[in-house]
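*Asks:* Pasting the structures in now, so scroll down.
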Structure P
Amino acid sequence: MNAQQNPMGYSMPPDRIGTEAQPQCYLCGSEGRLLHRDRPDYLFGAPGEWSFRQCVNAACGMVWLDPRPTIDEIGKAYRQYYTHGDASAVRQSRFARTLRAVLHAGGIRLLGLQAERKRYKCMYLDRTPPGRLLEVGCGNGKRLARMRALGWDVTGQEVDPAAAEYVRREKGIAVHLGALETMAVTEAFDAIIMSHVIEHVHDPVALLAVCHRLLRENGVLVVLTPNAASLGHRRFGGGWRGLEPPRHLHLFNGNTLTRAVLKAGFTQPRFWTTIAGAYGIGEGSLTDARMTKQLPERTVCDVLRGFWFQLLARFVFLFDKNSGEECAVIARK
């Protein structure tokens, strides 16, 4: 394979990801201070080491990747992603898997999270009458199948051909393959959902604006994304699972996510954070000593850390409702 040219004109190895500088905040234009330096992709093995900045504007606090992959190059960061089959499967012993299943389910019951988990899994649309629903970045289609079982008329959108084909073939659900702005619809949607998508895109407000266009009047948008102001980020720092370099380009908090939704034209945004996925965050976050470019094995210690962190997150959440691991927002057109 021939070496490729980067924006400066010199050749680089074909497995290296071409980047662009992003020194200023996407939302407010302020400078960014260096927050995390030289983080490897210990989850899916993308090449390179990556750094994050945080906006110096106290009223903002946006966190972002700098430098970041260019639009033409970011596909290289997904070559071993979870939507691409067994190449990205986490190695785990049978005992660790069994222990995880017991502790995860037991922790949910012990902490009284059953109702929250149920609402979380249906994107907090359990009190909304079913209608036409679009999932942006539908991945393997698991969520779409769940929403269909609840009575929704579902459609997916995906830029990954392998994932889109899997959803069509295995779930029997229609999927638009390509960027959201290329999707033509004859009837507007009643609801659009995005779970852990907005942090992956170069222009989040533009994506939200397309969602606004595709919704009917008074239609509802639901967004879930990692919370940059979470307990996990404070506790694990550069090893926090929510960073996921180099695929997570922007990390939001309550102020920044609400502001982005309003800039896209939505009204009546309602924001909160959730600890529904705290177990997975604790389990998937690592210390500097374990962070390497090789995909790690999920150990019993990781499983126990997930359980411990879920307990801690539940306790802290009693006093700090903005400490949840994920931001959630519902807004209307």
Structure Q
Amino acid sequence: MIYPWHAEIWNKLTEQIGRLPHALLLAGPEGGGKQQFALSLAARLLCEKAAGSEEACGKCPSCIWFSGGNHPDFRLIEPGGDEQEDADVDSAQGTQKKKSEQIRINQIRALDGFLGIGTHRHGFRVIVIRPAEAMNHATANSLLKALEEPSSSTLFILITNSRRRLLPTILSRCQTLSLSKPSTDEALAWLRENGTPHAEELLAHAGGMPLAALGEAGDWDRLNGFYRDLAQLEHAGPVAIAGRWESWLKENKEGESAVDKRKLVIWMQKWVFDLIMMKQSGATLFHAHKSLEVRAASSRASISTLIDCYNDLTRIRAVAQHPLNPRLFLEDMLSRYARAALSGR
């Protein structure tokens, strides 16, 4: 499926089938559909019936293999992709083992055999790497050889949310396609067509990225609870609020919610960012529907402590996925925010 805001790029790209470069880099902010675009392009190249700008037919043998995740001429490289499923559970503890957040060098080296033989269906061979910034220096250097000496009919598709984090040598060997965020009107129209409630508010909170907004639609009640708790912070206190937020994490473990520690940190970062923005320019980026609350909260805080708090949250976000005590983690984050939020009184 190609999203409406990618249709023009899709048409131009598929007009060049047969003249495509050996490596494409899909760059743009998270939540805009880069991954879907890459997989749709891979399916189209492997499809045995599609022509021109058509998408994959979904019915030929190649499409059936692709949708089943076992096409012999396709590889998906992503963090944790080389880990055994049965290794995900710690046998001693009986708990879920956290997958690696990096693409490891052995995943790239494993492509040698794949690239060294002819294609099974006598067509394209496609490798999708996501996110490309998850490759460390050694892994990226291992990939360079394949990019420098591409085999025929092979296409690498790299996906990145942060182009500046990639090695210049990787960038120089790829043709970059910038998949920027759609216009607000286009994104809102798509969300409403998909029956997304509170589309305008969610789109603003997602920074204008429609897929991110759609992903947060199920968190709407908790997001409103998040705002209520921040408004009552002075009276309720960080400890009580941390207890409520911890219950969301427990629901997440039972598969009833998509909220985790990292998401709560991101919500807090967006809130603090808008407090800073309100003090500096009188506007908001993520919370247009909460402008009165943002203005009131920003009036009670000093700009310097808000900036310090935002920097603290950036450091906290980096460790949010670590196995830390969730209650203490949330209490610490809320205490830091409380000190900043009341610093101007």
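None of the figures in this text is laboratory data; all of them are computed from the coordinates on show. Just so you know, these numbers come straight off a predicted model, no measurement behind them. Cβ atoms are built from the backbone, for glycine too; each structure is taken alone.
*Asks:* When log10 I(q)/I(0) by the Debye sum over Cα atoms at q = 0.15, 0.17, 0.23 Å⁻¹, for residues 140-259 alone is calculated, the result is -0.88, -0.94, -1.19; to which of the structures P, Q does this value belong?
*Replies:* Answer by label: Q.
*Asks:* Something else: If volume of the Cα convex hull per residue in Å³ comes out at 160 when worked out from the coordinates, which of P, Q was used? It would help to have the intermediate numbers written out before the result.
*Replies:* Values: P: 146; Q: 160.
Source structure for this number: Q.
*Asks:* Compare mean count of other Cβ atoms within 10 Å over residues 60-67 across structures P, Q and report the one with the greatest value. Numbers along the way, then the final one.
*Replies:* Numbers: P: 21.8; Q: 17.4.
Across P, Q, mean count of other Cβ atoms within 10 Å over residues 60-67 peaks for P.
*Asks:* As an exercise: helix-only ellipticity at 222 nm (-39500 (n - 2.57) for each DSSP H run of 4 or more, over all residues; to 500), calculated from one structure in P, Q, equals -8000. Which structure is it?
*Replies:* On the way: P: -8000; Q: -15000.
Matching structure: P.
*Asks:* Match the computed value 0.60 of FRET efficiency 1/(1 + (r/R0)^6) of positions 164 and 316 (r between Cβ atoms, R0 = 41 Å, to 0.05) to one of the structures P, Q, and report its label. Present the calculation step by step, with values, prior to reporting the outcome.
*Replies:* On the way: P: 0.60; Q: 0.95.
Working through the options, I get structure P.
*Asks:* Rank structures P, Q by FRET efficiency 1/(1 + (r/R0)^6) of positions 116 and 180 (r between Cβ atoms, R0 = 35 Å, to 0.05) and report only the one at the top, that is, the highest.
*Replies:* If we compare FRET efficiency 1/(1 + (r/R0)^6) of positions 116 and 180 (r between Cβ atoms, R0 = 35 Å, to 0.05) over P, Q, the biggest value is for P.
*Asks:* Kindly point out which one of P, Q the value 3.8 was derived from, the read-out being distance in nm of label points 7 Å out along Cα→Cβ at positions 76 and 124.
*Replies:* Numbers: P: 3.8; Q: 1.6.
Source structure for this number: P.
*Asks:* Hey, FRET efficiency 1/(1 + (r/R0)^6) of positions 148 and 204 (r between Cβ atoms, R0 = 25 Å, to 0.05) derived from one of P, Q reads 0.40; which structure?
*Replies:* Numbers: P: 0.40; Q: 0.05.
Structure P accounts for this read-out.
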